Structure 1
Amino acid sequence: MAQPALSDTPVRLTQYARGGGCACKIPPGELEAVVGKLAGRDRVASPYELLVGVDTGDDAAAVRLVGDTAILATTDFFTPVVDDAYDWGRIAAANALSDVYAMGGEPVVAVNLLAWPRDLLPMELAGEVLRGGADVAVEAACHLAGGHSIDDAEPKYGLAVTGVADARRLMRNDNGKPGVPLTLTKPLGVGVLNSRHKATGERFPQAVESMAGLNRDASRAALAAGVTCATDVTGFGLLGHLYKLARASGVTAVLDPAAVPYLDGAREAVRDGYVSGGTRRNLDWVAPHIEWRGDVAEDDRLLLADAQTSGGLLVAGEIPGFPVVGELVEAGPYTLVIG
């Protein structure tokens, strides 16, 4: 069969996928029921110590290699979150690299993961996706060396990334301590803006640049501040990832909704109904563990659970230049207190 040719009419990549970005994640409750069965099962006879595995659902695996050097391994890929192929490649690459930064590491080498409906979409567009990923890898000073591709019904792209970190200074999601502030390094709202983009074709450059931005500088600043607990905010939303951090650390997280920053247009998008099913599932998942204090409107609750793609870092510590949005306190009857 002849390959489709690239035409003058722009291709809307988001129309070739049922969902988009990290909103395509398997719902957190369903995922934990499956992955939880693997916890504590690592009994590999290896000279290399597993420092972080599946037990707490952290951002990357960590293995002690030699002395205080840890190897970090992670992967992330998803369907198109924007229509522009180059921008999608940038976003997917930044998102995959983020897991290494969230652990306090530096990416060293990555390989591409590409699924492409070659009978439906021109291969030239796939090339633009790969170009976007390569440009972000260059920005991150990360080698991008090969990868794997398959013919698939839906386009998908991402990276498998290997990084390095100081084993003594890993930022883990189970190391939060009472009395520590919570810092968020990117505004929320890309989920609802992406949903609006997919439905209407409207472009939101502020969302694209936020998603394509590396979490490198925020990670380095957190390490410089002595932070030992962090995660990144992606498909489970701020509430979902904060819940996982607080639960793993055995503390309660108190969040001030008024302190949380949002991208321009995010409130209008949720007001107009551009909310993904993934966001609603996020809110349903964490709802039994939340004490809502004061009048937190439904739109605000949805934005706090908004399924982010390539979001910022959620840091248990204070980083200059970024907003403090809450604090960790002694464990109470609820894991999250909002308001």
Structure 2
Amino acid sequence: MESPATVDHYKAGMVLSGVGDALGFKWEFVYSGPRIHEDVQRLGGVKNITVRLPDWPVSDDTVLHLATGEALATGKEGEELLHEVASHYIKGMMDMSGRSPGGATINGVEQLKPGAKGGYRIAYDRTSGGCGAAMRAMCIGLRYPRPSQLSSLVAVAVETGRMTHTHPTGFLGAVASALFAAYAIQRRPITTWGLGLVKEACPLAKEFVKSAGYAVPETERDWGYFTEKWEKYLELRGLSSGTGPVVFSEVYTTAVRDEVYKSFSWSGWGGSSGHDAPMIALDALLGAGSDWEELMSRGGFHGGDSDSTAVIACCCWGLMYGMNGVPKCNYTKLEYRDRLEKCAKKLYTLSH
């Protein structure tokens, strides 16, 4: 795995994020991991699923991840980029039939006015801590993959996240997803990812919020939840110092995992918030190693917001392992595969 990330890794990251999304989306509203696993077995396991329309569409996650990625692929920077992203989000919302977009996303995009001064900003909303910003931000890490680009990654993740999710629990989820994708490209040891988020990226995000001067008191008031949850998670997994070894409970069955994921969550639906969608994605990556089926089992087939956790986990996994061991039927006929590959190529070129 230690070979540097190539354009093929970039393509695998973008395409597999769509695959994880489509597979997870099938059972997004089935609240029992064991039942989902039974369904998957009935279909002959992941290796026998041909992911294609009409049965396996991508959800709002991939449509909006593409919107972010295709805006970044224009090569624009600064304010110009933010207006570009805002107009891509508006366009993306016209492709939502049967894709189940979340309330904060619908509400946020309706307020965007790209082209107008500050038109990429919306009113602060205390209830916008969901995972809608996290699930579309991985490509930011593909655009700004180097450690020296961390402040650009954080700034773009915060501002694009706040286009719909102004609550820090929401937009810090975008920072986490973008950061983990960048770490995957850097080949940074996965046991250090969570610590890097809490100790490096979150303080930078806080400074950025202050310097941007928008909704500062509200954001500071609501800041603590995200980092507290992450510190607890790192403690639970023995990763507080970033060294490991990773601690999982001895019995970590599908049913047990459902309960553990619920314990991470805001409201009992694992992965549906900005803090726990990347958390469950990381948990799946830590537990699965280079095993694609195990990654889907942990990151995509659980009784929570399964497409949003899988879209993040599978993107990072593809960036690390490429298409190694992924059955062709899982991706060759994926909806929007061409767009995902094209976007990956452009982001690879820009990042080099």
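Of structures 1, 2, which gives 0.9 when distance in nm of label points 7 Å out along Cα→Cβ at positions 229 and 245 is computed from the coordinates?
Of the structures listed, the value fits 1.
As an exercise: mean count of other Cβ atoms within 10 Å over residues 101-108, calculated from one structure in 1, 2, equals 19.4. Which structure is it? Provide the component values of the computation, followed by the final result.
Numbers: 1: 25.2; 2: 19.4.
Derived from 2, not from the others.
For the read-out relative contact order in percent (Cα under 8 Å, 6 or more apart), a value of 32 was computed from one structure; give its label from 1, 2.
Going through each structure in turn, the value belongs to 2.
Can you tell which of 1, 2 yields -17500 when helix-only ellipticity at 222 nm (-39500 (n - 2.57) for each DSSP H run of 4 or more, over all residues; to 500) is derived from it? Don't skip to the answer; put the middle values down first.
Details: 1: -9500; 2: -17500.
Clearly, the read-out refers to 2.
When distance in nm of label points 7 Å out along Cα→Cβ at positions 189 and 221 is calculated for each of the structures 1, 2, which structure yields the highest value? Spell out each step's value before the answer.
Numbers: 1: 1.9; 2: 4.2.
Max of distance in nm of label points 7 Å out along Cα→Cβ at positions 189 and 221: 2.
Quick check on the output: 20.8 is mean count of other Cβ atoms within 10 Å over residues 141-148, derived from one of 1, 2. Which one produced it?
2
Check the numbers for mean projected area of the Cα convex hull in nm² across 1, 2 and tell me which is largest. Kindly include the intermediate steps, with their values, before the conclusion.
Details: 1: 17.4; 2: 15.1.
Across 1, 2, mean projected area of the Cα convex hull in nm² peaks for 1.
We did not get these values from a lab; they are worked out from the coordinates using the rules stated. Being a predicted model, the structure only gives us computed values, none of them experimental. Cβ atoms are built from the backbone, for glycine too; each structure is taken alone.
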